[in-house]
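Throughout, read-outs are computed from the coordinates displayed, never taken from laboratory work. Everything numeric here is computed off the predicted structure, so don't read it as measured data. Cβ atoms are built from the backbone, for glycine too; each structure is taken alone.
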Structure I
Amino acid sequence: MRVAVTGTPGTGKTTATNALATRVAEEDSAADSFSIGDSTLEVVHLNDVLEDEALYTEVDEDRQSKVADMDALGEWLEGTDDALIESHLAHHFDADRVAVLRCEPETLETRLTERGETAEKASENAESEALDVILGEAVDRHGLESVYEIDTTNRTPEAVADALEAVVIGEREPSAGDVDFMGYLA
């Protein structure tokens, strides 16, 4: 099984994924893989792979970010079948289930600026969140039957990890379009 955990930067993907992996990993093992339900899943932080393996084509100085080499990332992921893949890019690759983490845009903007992003980049990401950009891309690629929307706005990382666990073990029904942040743009 391959589960993608995706969402706009700042929605809590890394934090929730780490909380889930740490909680369900055996005490004597690292949280780089964990057993859940009938599966043992490797945790892949795709942004770390992009950085560590230099799988980017250029650095966008205006956005202060690396431009991912999507073909190279796809090749790197080949053969990674039992995995929880976390990144704002994860939905671009094959997955059995896609959890799209969402966050109210004003809260998202605050989170991003507090972690050092520029006001312009934080605003751009908040607008992207309001427009459902990543959700739309996930549904286009994987279909409504494989996408699970999780609003992280007022949830603790542990509560988001609970929701992710329900997605992984199949105790949650697919949902897309339940979260609406269009009012942010008004």
Structure II
Amino acid sequence: MSEHGQSQHDIFSQSVVRIESWGKGDLLLLKKLLGDPVMTRYLGGPESDEQLVKRQARYERLTEAGQGRMFKIIYQSTGEPVGSVGYWETTHYDEHIYEMGWSVLPAFQGQGIAHAGTTQAIARVRSDGKYQFLHAFPYIENPASNALCRKLGFTLVEQCEFEYPKGSFMQCNDWRLDLTAGSETAIVQ
């Protein structure tokens, strides 16, 4: 371990990917991420083409509206987009917070890509300085996303019922990261 608590694997993973702002040409990636039954098994199923077009427009407006940011995760060696990560404003128990979500294409899962991309996004949300807390709400039966929350230094607050997509409720874990704490909490083993 280095003095900042990063293993050599984490340092390597950070250089494997970069995040770039979501843009007009990213609908195909969105379809691969949220239009596929395998990719959305923990999210209530795939979205229709119409829903994806609307989501694409929301993603494009998010930064401009000052309500968060969406990023595509780019695999450095090929320059291809392999996932997404983002954060957006929401209200949870009458408190204004940022919520975060991520997704990585199946061929790239299990390689530390979600960790690397999400770590980079957490650094961006910290620099916003708007809210104290960042939450993630993975489905309770999604072991990979729950493990990622733990590894990134989020604290498990509780299990809760969560609406996603609109009109569909599922049991999720409420993970919370204090954005005012030092950045070292985002790189916990």
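A value of 35, 23, 18 was derived for Cα extents along the principal axes in Å, for residues 82-153 alone; which structure in I, II was it taken from? Going through each structure in turn, the value belongs to I. Hey, relative contact order in percent (Cα under 8 Å, 6 or more apart) derived from one of I, II reads 20; which structure? Only one of I, II returns 20 for relative contact order in percent (Cα under 8 Å, 6 or more apart), namely II. Which structure, out of I, II, was Cα extents along the principal axes in Å, for residues 42-89 alone derived from, given a value of 31, 29, 19? Derived from the structure labelled II.
Using the calculated result -11500 for helix-only ellipticity at 222 nm (-39500 (n - 2.57) for each DSSP H run of 4 or more, over all residues; to 500), pick out the matching structure from I, II. Show your work: numbers first, answer last.
Details: I: -11500; II: -9000.
The value was obtained from structure I.
When distance in nm of label points 7 Å out along Cα→Cβ at positions 18 and 114 is computed for each of I, II, the one that comes out at 1.5 is I.
Looking at distance in nm of label points 7 Å out along Cα→Cβ at positions 106 and 122 over structures I, II, structure II comes out largest.
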